[in-house]
Structure 1
Amino acid sequence: MRPLCRYAIALSIVVSMLSGCAPHEFDIEQLKERLPPRAAELDRLDMLAGRWETEGTVRFIGAKDPITTRGTSEAQWECDRRFLVDRSSYDMGPLGPMGGISVWGWDPQRRRYLMSWFDGFGESASGWARFDESTRTWRIETRGRSTLCHVVNHGTIRMIDDDTLEWTWTQWDAWHILKYAEMKGASRRAPGGAATSP
């Protein structure tokens, strides 16, 4: 096939793909109709909303003893209940205090929950979460960067009851060869910490 023909075919494919996103003239009512509705799947995240008190242990690679961590967090709905934003504050023992933010959402195309994490130690990671209804367990996988290198994280959050979450978190290098850290603990709803609607 001639190069010009290949180019024409590729161009026609790109144009056909983009035609659905091309701007058209429309009024405000038509624009409102194009806005996607809030996904019903987001309601499942309500179990994570509210104020929590957390206690757990963290074992880092090469460390002789694990670190005990304690902290608090508050997860609230933002952006018209399309994203659940959790702001955390932890005492990491000899490492000092650390703040963190996680953001949860829903991807309607891939039919999966989104989850991103950012913290005061310089780590950022994004990935996916799935919920197992039979065990009431969230299973999370994220990829990102810690202070020194690229990492892969695997975590679980299991709802024991309406006021108790058990969680695990394991961090590996990008090739799953070295386990950098292993964490586990529990979060209990703080007194008066039930979720409130924005």
Structure 2
Amino acid sequence: MQINLKAHNVANLEFSSKITLTTDLIAKIQKLSTPDSDGDNSFFESYENHNAVAWVFKADEKTLQSDVGFMYEAKKGRKIGKNRARISQLVNLSFPINQQVTFDCRASFQFGKKLRAKSIVHLPQKPFELPDMPFDRIQGMHFVKSDGSETKYDVFLEAPTQGVIIANIIFKYSSKIDSNLANNILNRAVDISDMFIFKE
């Protein structure tokens, strides 16, 4: 699951969920990645200008429910030892589950001055012409999209300096765990970002 964050101005992408495992799958996971002192398993990936790590926490002994998570970063890849388990190995093991999982996702976008990006609402904003305001400018805003009683996504926009925009997006995504998972979640994050950020 190698994805290109830099092509979309994404600094990092994280997604995690609870998943019900099987005893057979737990044994296969532990065979690939020796559990640490807490019983958790880690998987790694390093490729051109990217690092990634995935984890499978120790499953509940009764329900076999576990927390599974993935984190990708757009920064120079580090060398991974030959004996370290790879994320691709974990994903291949998960195919037989074939269950829909709802992931809590977070993506952080960074648009530099060269992109000349504009946000849906002009940032930073100067306050209203009122006396004794307790602030000088509005650098960020929080947008919420609802779907009935549920929150579809949250978007946090910030302009730390003139011409620079940071967008942090939180959303849910339902899918089975397969080799397309990370790319599909990235594409969803980009779709949301494109509704709030416009590039020349």
Structure 3
Amino acid sequence: MTRKSERLAALWLGTLQRLTDHTAHEIRNALNGVAVNLEVVRSRAARGAEGAAIASFANAAAVQLEVLTGQADALVALLRPPPDTTDVGALLGRLVALARGAGKGTIALDVPMNSGSVTTLADSTATRLALSAALLAALAREGRVVCRLGTEGAASVYIECDAGGPLTLGDAIETAVTEAGISLAPVAHGITISFPSSSRG
């Protein structure tokens, strides 16, 4: 492993730790919500309650379990070694699923219809680092965060916030990802991240 790749791996590990710290509370909340609602269903069913009396609790548990499943799937995928190529849209979707509910506002994902898979040959660790660091910077602000895929080309992502000025990732991260060929363009309320060597499936 070269010194550059070691530095990149260390930056990604630190960013992943910050991301999981940021979302741990929401994961625990979802787990608690599933447990509480299922306990209500169990106890009321044991007393002979009809379906209508427990349906809302069962539905709430199902909704929370769906959120939790998305978070767990995203975290497992991010903990695995990165692939040779990255589907930018799939990665963005996982990050949004993991971070949902963890910021000071809401977070939304905007993917064009019929966009298909959008891959990049940029270093996968650098790709993860760029998107995760930008998302963390956005989540630190008040208000809504919108992540849009394909705003400046097939493999680009625009992250926009309701509040604040341009998003920056910090000197060390910005240097590492730009050395990997990833372009960063801070804009009025966010940042556009463009990935090289893209193809659309």
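Comparison across structures 1, 2, 3 (criterion: Kirkwood radius over Cα pairs in Å) gives the highest value for 1.
Look at distance in nm of label points 7 Å out along Cα→Cβ at positions 87 and 119 for each of 1, 2, 3: the largest one is in 2.
Rule-based calculations on the coordinates, nothing more; no lab input. Worth saying up front: this structure is predicted, and the values here are computed from it rather than measured. Cβ atoms are built from the backbone, for glycine too; each structure is taken alone.
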